[in-house]
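Following this line, the structures themselves.
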Structure I
């Protein structure tokens, strides 16, 4: 899929979706059928696959297409402000409320509200959302007036496993069944290799400077597993458009994160069901990925969630016996990065308590570190 924010297509016509692979055609067929019915849709899939684009596609092919489409990223808003964003507030209801504000549900009356990263919603907001889904009633924060009734269709999205969160008590079971009437799983880009070339050409054209790719460069790009999916592809093409002019893109022009991967059976036989966390962990411990170049980049571009990063660090601590210094060796990082890593994790609330993983085991070296030591 191509991201709607650079598709250049008017909202009422829907987003441009690029590709014709069987996996993509199947999900679009399912989405078209779901769009015709006034049911809640939950879109799942890895970060960067285009869940927001599919949500806009559903809205554009639904009877509500002429009405507003309002999107809200639940992970990008503090919990204390999320209620105001959804339900609105009245002037003076809290510090900083200098005027009345209309919430997303009112703005999208008779249209569609897209709740991205719904799995990051806290317990209180889950309860408020559940009540709204049951009654359709809203009351602005700080309002003493009667509640209002709005008619909106809810489409939600997440790259987290909500069913596992329900089992762990992190997501309400009753809300889970409310939003999961129809579930659509968007396939990752590595599962639809046929779409890579059309996407490259489309994104390059939208970048304002069409690119030509040599056959060798195309082979590298098609073998690459794209952990950041379409969003990462867009980023790579925009980098190339700013650097390569008046000639074809060659493998040497590609970012190191793309061109340094081995082009062989390891990529072809990749278990596509594994999560991005597993892929990053194996890439780091094998020396094929670098924390600051790959993990940090994916996190700051919001292709990796806080939950993903915590899980990655947790796996490293388990393997290192609860030692952050051992984790540095495991991930092929310099010991001088110790404070930088801890500060980075703390700043983004991703620090994992290492005490419960501490065991009496020998220090661990990554395969990369072992190779360097033997030289």
Structure II
């Protein structure tokens, strides 16, 4: 890396750290602390447990702060360089503005990749662990457990099976007190009740139960010790039904979308979340395109101005993104474009501003 590149990177590192800290505090005060206060009040969790939840919930909000921190860092750095006439000196030395932008775009790409890795490997694991802690706190407080399973399978627009279980244990791949209602042409034809269900690789084996066979005007019961049900939904897919999309990796979410499509279920919201797992991290890269020309102006007090400008741009970015997300959920826009259109538009604006700056 050349001396100029190292100099520019050193210029953006301190304001980047400042931006991350500032926006984390903003998100924490508005979201995490409010949720923790509710849990302490309603469930009586300890301060130690609250601290654990704080650390586990933090990564999902850090993902949103990195793009904004990148924007803040470059706006502040270029504002200072412009205010101290360093940009003029660099131009006089034969260094073009477009050459100055190169290391900043590279830095934005690095931040985007790091954010995507955080969103893929850290956030889902932390979210699942936090959900487990909250479930255990609910159980200790005598509230309903969130580990129960409710599954509706469909085919051709009609319900084929309803599955309920008091508990699903992924480690042993078993269900406790499963109940299955079987449908034909939209009408229930059999109800299966068992003490336990055990996954056998392709189907579920029901143990110590009874099948209630329903016919017009009469019913018949058949008791069994072991019965293989034609229920091919794996324990992992059942657990994913109860898990929030934020608790899934990109691969798990894509797999779940394929499963939901086979069940004729609406997937717009899931697809939107899938595409946002990449589009939000790569906002750092597009902000690295738009920030240099906006920050290149002769003024002092660039930190305050840069922070204010970053907040306005970031606010506009997320407001437009939320509006497009609503359109996608209503079927008026493709989930892919709802996730990526803010990035595409911001990148085009940034490239246009860069090309307008004289060499």
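Bear in mind that the values in this text are calculations on the coordinates, not laboratory data. What you are looking at is a predicted structure, and each value in this text was computed from that prediction instead of being measured. Cβ atoms are built from the backbone, for glycine too; each structure is taken alone.
Things to note:
- Taking Kirkwood radius over Cα pairs in Å as the criterion, the highest value among I, II goes to II.
- If FRET efficiency 1/(1 + (r/R0)^6) of positions 127 and 239 (r between Cβ atoms, R0 = 35 Å, to 0.05) is computed and equals 0.20, the structure in I, II: I
- Origin of the derived value -12000 (helix-only ellipticity at 222 nm (-39500 (n - 2.57) for each DSSP H run of 4 or more, over all residues; to 500); candidates I, II): I
- If you line up I, II by relative contact order in percent (Cα under 8 Å, 6 or more apart), the top spot, with the largest value, goes to II.
- Label whose coordinates, when distance in nm of label points 7 Å out along Cα→Cβ at positions 103 and 183 is calculated, return 6.3 (choices I, II): II
- For 1.4 (distance in nm of label points 7 Å out along Cα→Cβ at positions 159 and 175, calculated) the corresponding structure among I, II: II
- Once percent of Cα pairs over 12 Å apart, for residues 167-206 alone is computed for every structure in I, II, the highest value turns out to be that of I.
- Distance in nm of label points 7 Å out along Cα→Cβ at positions 15 and 335 - structure with the largest value, from I, II: I
- Structure (I, II) behind the derived value 3.0 of distance in nm of label points 7 Å out along Cα→Cβ at positions 295 and 327: II
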